[in-house]
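What follows is a group of structures, each given as structure tokens.
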Structure 1
Amino acid sequence: MQRRQFLIGSGLAAAAPLLAGTSLSTPALAQGGQITGAGATFPNPVYQKWAEAGRAATGLTVNYQSVGSGAGINQIKNRTVDFGASDAPLTVPQLEEASLLQFPAVMGSLVAIVNIPGIENEQLKLTGEVLADIYLGKITKWNDARITEMNAGLTLPNLAIAPAYRADGSGTTFVWVSYLAAVSPEWKQKVGVGTSVRFPAGTGARGNEGVAGTVKNIRGAIGYVENAYAISNKLVTTQLRNKAGQFVKPTHEAFIAAATNADWTTPGMAASLIDQAGATSWPIVSPTFILLPKNPSDAERSRNVMKFFDWAFKNGATLAQELEYIPLPAPVQEAIRTAWKAEVKANGQPVWNG
């Protein structure tokens, strides 16, 4: 399968322009309409791919800045962009306070990435409990007995573990620590869940790009990134033990197995796919969300945001799957269009007329 290469360096500043969230605009297309968005790095590869592919069909130029969920939430609350993006869903009171509509756009998966001499892709087995204790600073060497016992046949070095985590407000972190809290009572009590938490051990980096770059450059490192970054940069991923007690590899089939259990009837359409049941389910799958003003000051720009995602829902499934994302089920897409028409209004009139 041919995939675009998302290059990484030592951090966000060294990332390729595509991942840095640079504008996809061109002068020839600008007159067709431009929309701006900012936020999560987790879905950035697919948003950029959709924007590039959809320009001719929609006439829209999409400028999406991959600056992290926290920054994206702040920008849409301040109305400095047309839409915000966050992997961490807002609560109903938060949405009401900011007069925002929240809807999922696509689903993706987090993977653990490692840099251990002699260890190849998908060889190492880890559990959520071990991951939690690594990030708690309780397991500090790769040849710790808890790791070697579940990895018979692998030679693990007496090498210090160097955890890497997101230093910025991050929906990717929210998903990661939600998983750690689900499997580790100690993590839930001592660290908790949020877009920005105080990690007891490790080094911070900005963006999925920064974490990927840190792990790639430091022997003994471990980190967490959206799966597309790991695949495109040929990073070494691990197996994880799921809720059914099975070690599974990070495959598209395992992601889909987890996604089939989503409950989209939750308030704000904030379905949780963390540690889902099923023998083949990958344990860290999550939707990522778009935030759109319910009372847009510019109805046309708001309509164009919905036009873009409507096109992506109808035409972007294959592009999403090529990047290892999971498209939304058709009934969820229809529920989103219904919400657009019912809740996004200018001067009392629905903005969406699709």
Structure 2
Amino acid sequence: MKDIAEDLGLSVVTISKVLRNHPDIAEETRHRVLQRMKEVDYRPNTMARSLVTGRSYLVGLVVPDLLHPFFAELAKVISAAVGKRGYSIIISSSEEDPAMEVREIEQLMDRSLDALIVASSGSDIGPFSRLDRQGVPYVLIDRELAGLSANFVGTNDETVGRLATEHLIDQGCKRIAHIRGRENSTGERRFEGYKRALQRNSIPYVDSLVVARSSVDINSEKMGAEAMRLLLERRPIPDGIFAYNDPLAIGAMEAILEAGLRIPEDIAVIGCGNLHYDRLLRVPLSSVDQDSQGMGDRTAEIVLTLLESKIRPQARSIILEPSLVLRDSSMRTTGRRSAARRSKPANSKRTGRT
């Protein structure tokens, strides 16, 4: 760094800021420094930098399942955003097991990570209270924990349930079933939105039309198919399905088609997540978009603020508004299917609560 600084007539501090992608460096200067680094094949010594700064430049991300497309998309967005500021992401899976989640958090902290991002599978605030006492910055994503004042980025999950259910009602469905999530903030609030939509439209809530599985983020398609087979035993069978997430919905559709029924004519289906392959399915899947890009961007923004602030900022809660993405799986008439390519936002505004 000293050699490059001398070559270009700049200070070592300026070279360091270029390495950290600091915003107060002029583009012309940044270009000169990066060009010179390329010419001399310079690679920053991260271990040496960590010894000087006391930082590892690593951020941990703990999710329920590494293969779940929604969490994979979040990881991609967050990694790209923090990478621009010189940080790297280490990703770990809790396998939807709260005890494993605690172990993964402890193992990550043994590596002296600078911050943590967690989509928690549990309800115990104890591990996060310990992080608070140790002064470790962290952000919760997708799932809030009751009784914990923490930085959080997620979706308005009650609106998710309401939008999905009201859409099925608009399509003429009368017996709408729900394959629900776990008893965490996302599962409970989507369930509440489902019930409220029924109530607002004078459709009686039927307990037997709500099915829960032991897991919803791992082996999701299998769990969705199992849940749907149970629902097909109800009499009369449901004519609409709102699944907690898209993989559960895909499993449900497999079971419906295996039973010789049609989607959406016999049973309309909608999920949540708007995964990148939903439109490529045998029956393209309607879904509620959680804005994974926005969630990842806002999470990275909070993490970087925590890491670069001299005084710990007040905890923030950022709630993004979901939107409907309608495809063939829920559009029950040919005339209505022409609208299936259009996205219907619940509210174009994003809200931030502090």
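Only the coordinates and a few stated rules stand behind these numbers; no lab work does. Remember, it's a predicted structure, so these values are computed and weren't measured experimentally. Cβ atoms are built from the backbone, for glycine too; each structure is taken alone.
Values for this structure:
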read-out	value
Origin of the derived value 24.1 (mean count of other Cβ atoms within 10 Å over residues 211-218; candidates 1, 2)	1
Relative contact order in percent (Cα under 8 Å, 6 or more apart) derived as 24 - corresponding label from 1, 2	1
For helix-only ellipticity at 222 nm (-39500 (n - 2.57) for each DSSP H run of 4 or more, over all residues; to 500) computed as -13000, the structure of 1, 2 it came from	2
Answer label among 1, 2 for the case where Kirkwood radius over Cα pairs in Å, calculated from the coordinates, equals 22.1	2
